[in-house]
1. Match the computed value 2.2 of distance in nm of label points 7 Å out along Cα→Cβ at positions 16 and 136 to one of the structures 1, 2, and report its label.
2. In terms of distance in nm of label points 7 Å out along Cα→Cβ at positions 312 and 344, which of structures 1, 2 is highest?
3. From which structure (1, 2) was distance in nm of label points 7 Å out along Cα→Cβ at positions 160 and 288 calculated, if the value obtained is 2.1?
4. One of 1, 2 was used to calculate mean count of other Cβ atoms within 10 Å over residues 256-263, giving 23.6; which?
5. Can you tell which of 1, 2 yields 14.4, 45 when Rg and Dmax of the Cα atoms in Å, for residues 24-63 alone is derived from it?
6. Here relative contact order in percent (Cα under 8 Å, 6 or more apart) was calculated and came to 25; which of the structures 1, 2 was it taken from?
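Bear in mind that the values in this text are calculations on the coordinates, not laboratory data. No experiment lies behind these values; they were computed from the predicted model shown. Cβ atoms are built from the backbone, for glycine too; each structure is taken alone.
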Structure 1
Amino acid sequence: MHPDSEAALAEAIRAANAPLRILGGGTRPIGRPVDGEALSVAGLTGITLYEPGALTIVARAGTPLAEIEAALAEAGQRLPFEPMDHRALLGTHGTPTIGGVVAANVSGPRRVQAGAARDSLIGVRFVDGTGTIVKNGGRVMKNVTGYDLVKLMAGSYGTLGVLSEVSFKVLPAPGTQATLVLPGLGDARAVAAMALALTSPFEVSGAAHLPGRGTFLRLEGLAASVAYRTGALRDRLRDLGAPRVLDDPVEGTAIWASIRDVADFAGKDGDVWRISVKPSDAPGLVARLPAPLGVIYDWGGGLIWALMPQGTDLRAALGAFKGHATLIRASAETRAQLPVFHPEPAPIAALAAGLRARFDPRGILNPGLMAC
């Protein structure tokens, strides 16, 4: 099914009598495989409101992300949270959509400064599992009163409702950027360096460590400010090595796009896990990984990307830890056998089940996709 309007989307869901597999651009097949009829929102396209002076943009869910970014760039603005492009990592094709970004709460390296996608999201419209159109801040409905719809929909992977329109606050794009590179640091020293940088007053907008390649710290803003802050941060980090400054914006942009999209793991055999953890715990957790094929630290160490041998039950191998691990890339067989999302504590699992029962009482929207 390919509805081309919100009304058609609502009618399609109302008329459904079997499970639906919700699709945007088809670039992020994350979660347990869903057996159902495909329902694509790719036909719901277009920017419906853009007010650069108000730093606000509104677009239908199927609007290509590239279209959003082009419109913002023309006005010297950007999405604050630097959404990742999963296509190379997951080996998918198609066109990333703004609705897909919200459904998966997709964020990139700038999350350490600007927050996640949900933190920039200021409004949603969606169709719930009964075929009812719901909007944030508009008509008050009995079954949604008291819920923060924006926060609920971000990262819900189409299990609570099918997005039809989203609204974001945006920010001015920086004039320039520079990247400090510290070579040769071990994981523990790299995390310490990133912590020092992120807790400094120098407004670091990216902090990543690629073992064997270096530790990368990004600063953005007006040219004079970036030059001053880069020099001051380099002086602060001298005890940890000899930082060099990469001030070529083209090279810097390419490096951070590679980190954002986990390009080092694209096309390589193995499963890809995404681990969120307290940054200071990250080196110890990585040391416990069984035979990793590759590791990337982002968000100052708060996000670990791990390339593991196929079929590895990483959670079982790690045992209990403070954080959560998500299986991002694996075969359909592995995703059917292992919980893709980290098992939730019983009270949270009960709350999540209650929300799905309220918003999708028939259980037809991506059923089982987030099952643990």
Structure 2
Amino acid sequence: MRPENALPPGFDPADWKRPPHTAWALRNVARFLPLAAVSAGAGRPLASAPEALDLDAYLDLVHASSALVVRDGRLVYEAYRLGAEADDRHMVFSITKSIVGLVALMLIDDGTIDPDRPAEAFLPELAGSAFARATLARLLAMRDGVPFDETYADPAADIHRYSRHYWGTAPGGTLAALAQLPARPAREGRFAYRTPAADLIGWILRRATGTPLARLVSARLWAPLGAEADAAMTLDTAGVEIGGTGFCARPRDLARLAALLLAGGGGVVPERVVAGLFAGGDRSAFAQPAYASRPGWSYHGLWWHMGGARIAALGVHGQRLMLDRASGTALIVTAAAPFVDSRALDPIHARCFAQLTEGAGPA
């Protein structure tokens, strides 16, 4: 019998996302990566009203390790697969961005941060680098125009060199990585999804408030929303929380976050911030061939707007948090897809979510 903290045979901590250990790794991050706790405080019950939903075929197709459906603030469906259990914390990759973005929008809303100040005003060490003149407002919309190649399938892409400052061997963490990005002509205005923009937002929040990012997320969101368990943020090679990826949480607490937003913020997130999320961003700035599977979408506050009254937080390897305000329905999926870029799964998610929301809503 292996010790409780032992790694599976053949598991390589230096290549932890690779099959066949993907599902195990994404729910056991604490065994091989450094983390900072995001304290939950006192949890709140999550009401349950089970519905007879058959999602098995869908969950097979999207490599789901868990799936939860929330409707009108109540948990109506809950399933765990691939060895996952309800009390496991699952890494949700770029859903991290949406959580950090929500905190940023709250700090802008209460006047703590000026969204139009350039990054170098908060972080003088970025002077002369690629993101030096980027403002928080532009970063939150991913419309700052800084060139950066995030093509996961290309081993020579910028993202692979950059991510060595996450869980690799490159020293100095994300701040060093940001400072090393050379200044090149920016093309502001058009949407371009890039993880360093979210990391920079995390650094701006940290410097503007003088508070570690994990503690800030806890104080402004995780504890007030009534999470049942501490979450965690992955630390970079400098021992600092990563703002663009690496958040780990129980699926039920992601369901609580979804229910909170569907309820207009529940007194935790200002209602006008929530309204802005559901209003979305500039669709014309978003439209481009790379997102042909997301027609009519836009981007605002590090959240994807799906058209209509729908928003989403998305992560690689199949993570999904999709909210439909018109029907009061949310679908939360953690997954262990054996490939990184899961845009190919967009139509499958869209069909399932349409079926869940069709005809649902206030009587």
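1. Source structure for this number: 1.
2. Ranking 1, 2 on distance in nm of label points 7 Å out along Cα→Cβ at positions 312 and 344, first place is 1.
3. The read-out comes from structure 2.
4. Only one of 1, 2 returns 23.6 for mean count of other Cβ atoms within 10 Å over residues 256-263, namely 2.
5. Of the structures listed, the value fits 1.
6. 2
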